[in-house]
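Please go over the structures that come below.
Laboratory data are not the source of any read-out in this text; all were calculated from the coordinates shown. All of these numbers come straight from a predicted model, not from anything done at the bench. Cβ atoms are built from the backbone, for glycine too; each structure is taken alone.
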Structure P
Amino acid sequence: MKLDPETLARDLSPPQQASLRAFEDLLKGPGAVRGVVAKGDLTRLWPRHILDSLRAVRCLVPQDATIVDVGSGGGLPGLPVAIASPDVTMTLLEPRESRVAFLEMAASSLGLRNVTVVHGRAEDASLLVDACLARALANPVATWQLCAPLLKPGGRVLYFAGARFGDRDVLALRKAGAVAKNCDASLFPGYGPIVIMQSNS
């Protein structure tokens, strides 16, 4: 049976669905003006970015109480995950000032009390969290190397992998000190799975 990506949003409460739509409007309005999203994505923000971001929610476990979205950009996947998971504490870590200003405005406009925006790079951050979100950040090994110092013992990276992610990447991660397993297959053609990375020590 083929899964319907729209179920990712339909399973949420009406207020949460409304917040996701409000976030979509922010991306189309102020986000587009500030260059937060590509012009070519404006007509497909809902499926390509917002619904895709929600895939991470199904990969969370109860221990994932504190999460950082590394290189958050326009708040994807961090803001959709924060909307869908109000009990988690979400940090949006972003090095570009223009993106930080948009993230602060979006979090305030959406009334997300579980979201904090931090201006900085992963290499310089003094955060310790239960999980990192990484979407459109870097290749698997580089992502692990950026995120691993931010993780508490037993912490995990939820990595939005490309469609070509495979055994060679798993082996490279193992050599870099991480074990990797697929959490969620993509519901969208051409997209890869969400891969969970954890320390192998």
Structure Q
Amino acid sequence: MYKLTVPIEDDEIRALKVGDSILLNGVILTGRDAVHKWLLDTFVIKTREATPSDVQVFQQVKALLMKGVIYHCGPIVSNDDNQYRFVAAGPTTSIREEPYQADVMKLLNIKAVIGKGGMGEKTLAACKEVPAVYLHAVGGAAAVIAKAVKKVLAVHKLEFGIPEAIWVIEVEDFPAVVTMDAHGNSLHADVEARSKEVLGRLLTL
């Protein structure tokens, strides 16, 4: 079991291998489709002009994501006495972010991406280059994972909606497993290849 604390250094990332279990601590950010598209369109390919508000949010996000972590999560959030609290914090299927993830990782020097289901070749190549890892969180355990969220520190881009906003959260012993590492290994790709092989054998029976 590895303990990682944000900010995460390159040597810590390169020491991790597919199959390693980790407990993550520190400040991380959530981000799904709307956030990734906003970052790509506004600050990578620049197909839309950044507003002053965009720039302000980007600077705050950039400071936290450099050597940091982005979590594919659309949380259920309560607001009691103007205090936000995560009720459920399960992972979103990560392949939805494949068109954006590599560029966003390189733009912000992100060291870990958390989600479920794995990602594709473009993201795997970025894991080697940045370097970074993909961490698989357990699907179906949203309430359990929410217990690792100790505090909601801020929220940005609420106009995207609660599930799509950027939530800045402090986590303690957030459990996950390395399933894509910085050495070009992907557990998801291995499982897919083995599954195709077994299916091929079954079809010839």
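Numbers at a glance
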{"quantity": "When Rg/Rh (Cα atoms, Kirkwood Rh), for residues 72-135 alone is computed for each of P, Q, the largest belongs to", "calculated": "Q"}
{"quantity": "Value 9, 36, 35, 14, 4, 1, 0, calculated as P(r) over Cα pairs in 10 Å bins from 0, in percent, assigned to which of P, Q", "calculated": "Q"}
{"quantity": "Structures P, Q, by mean count of other Cβ atoms within 10 Å over residues 32-39: label with the highest value", "calculated": "Q"}
{"quantity": "Origin of the derived value -7500 (helix-only ellipticity at 222 nm (-39500 (n - 2.57) for each DSSP H run of 4 or more, over all residues; to 500); candidates P, Q)", "calculated": "P"}
{"quantity": "Comparison of P, Q by relative contact order in percent (Cα under 8 Å, 6 or more apart) - largest value held by", "calculated": "Q"}
